[in-house]
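Undergrad: Some structures are shown below for you to check.
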Structure 1
Amino acid sequence: MSETIAQQLKKQGEEKGRQEGRQEGRQEGQLQALRDTLSRLLRQRFGRLPAALRKQIKATTDVKRLQACLDQVLRIQSLDELHL
């Protein structure tokens, strides 16, 4: 039997939804990896991080901002110099 137009549209919609879900998952994974790496490097360099900074890192959703912070880690002399 051939599929009806409604069935075809349903399948297309489901596939699009899966693709969008995978993309969102990749983006969230990238954000989490950047947050984890930034936190780990800052801890290694400066010791225990203040709770406010940990929350700020966790709340940051801008990939470019997190990447810029990673670039700063070796240049800053204190956590106060981090521009998050």
Structure 2
Amino acid sequence: MRRDEFLPLAASFLSEKTGIPADAFRPGSNLVKEGLVDSLAFMQLIDFVESATGARLDTENFSLERFSTLEKIHANFIAAAIAGDRL
């Protein structure tokens, strides 16, 4: 999934789950530090990414920093899955 497809789709998904307008989920917004997602929405976002990539995230090497913004999620997980890298 290309970046320009993922970003609005993920923002819409998070908006639906949190009730926060989709435009608040900017590509570089820190989802946790800015209070955009709580723990439940964060877990739902992980499920969303796993569904989008068709792969399970490697929880042993999981880093909150790599999952902190929609931009980083795309670069570290979506684009990596397309390239065939381990998530």
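Undergrad: Work out the source of 16, 37, 16, 12, 10, 7, 2, 0 here, i.e. which of 1, 2 gives that when P(r) over Cα pairs in 10 Å bins from 0, in percent is computed. Walk me through the numbers before you get to the answer.
TA: On the way: 1: 16, 37, 16, 12, 10, 7, 2, 0; 2: 18, 58, 23, 1.
The value was obtained from structure 1.
Undergrad: Determine which structure produced the value -13500 for helix-only ellipticity at 222 nm (-39500 (n - 2.57) for each DSSP H run of 4 or more, over all residues; to 500), calculated from the coordinates; the candidates are 1, 2.
TA: That value comes from structure 2.
Undergrad: Let me ask you something else. Assuming 33 is relative contact order in percent (Cα under 8 Å, 6 or more apart) as calculated from a single structure, say which of 1, 2 it is. It would help to have the intermediate numbers written out before the result.
TA: Working: 1: 27; 2: 33.
It was calculated from structure 2.
Undergrad: Assuming 2.8 is distance in nm of label points 7 Å out along Cα→Cβ at positions 9 and 25 as calculated from a single structure, say which of 1, 2 it is.
TA: Comparing all candidates, it corresponds to 1.
Undergrad: Matching task: 1.0 is the computed value of distance in nm of label points 7 Å out along Cα→Cβ at positions 41 and 73. Pick the structure from 1, 2.
TA: 2
Undergrad: Another question, then. Out of 1, 2, which has the highest value for mean count of other Cβ atoms within 10 Å over residues 33-40?
TA: Details: 1: 15.6; 2: 12.9.
Largest value of mean count of other Cβ atoms within 10 Å over residues 33-40: 1.
Each reported figure results from applying straightforward, stated rules to the coordinates on display, with no laboratory input. What you see is a predicted model, and the numbers here were worked out from it, not measured in a lab. Cβ atoms are built from the backbone, for glycine too; each structure is taken alone.
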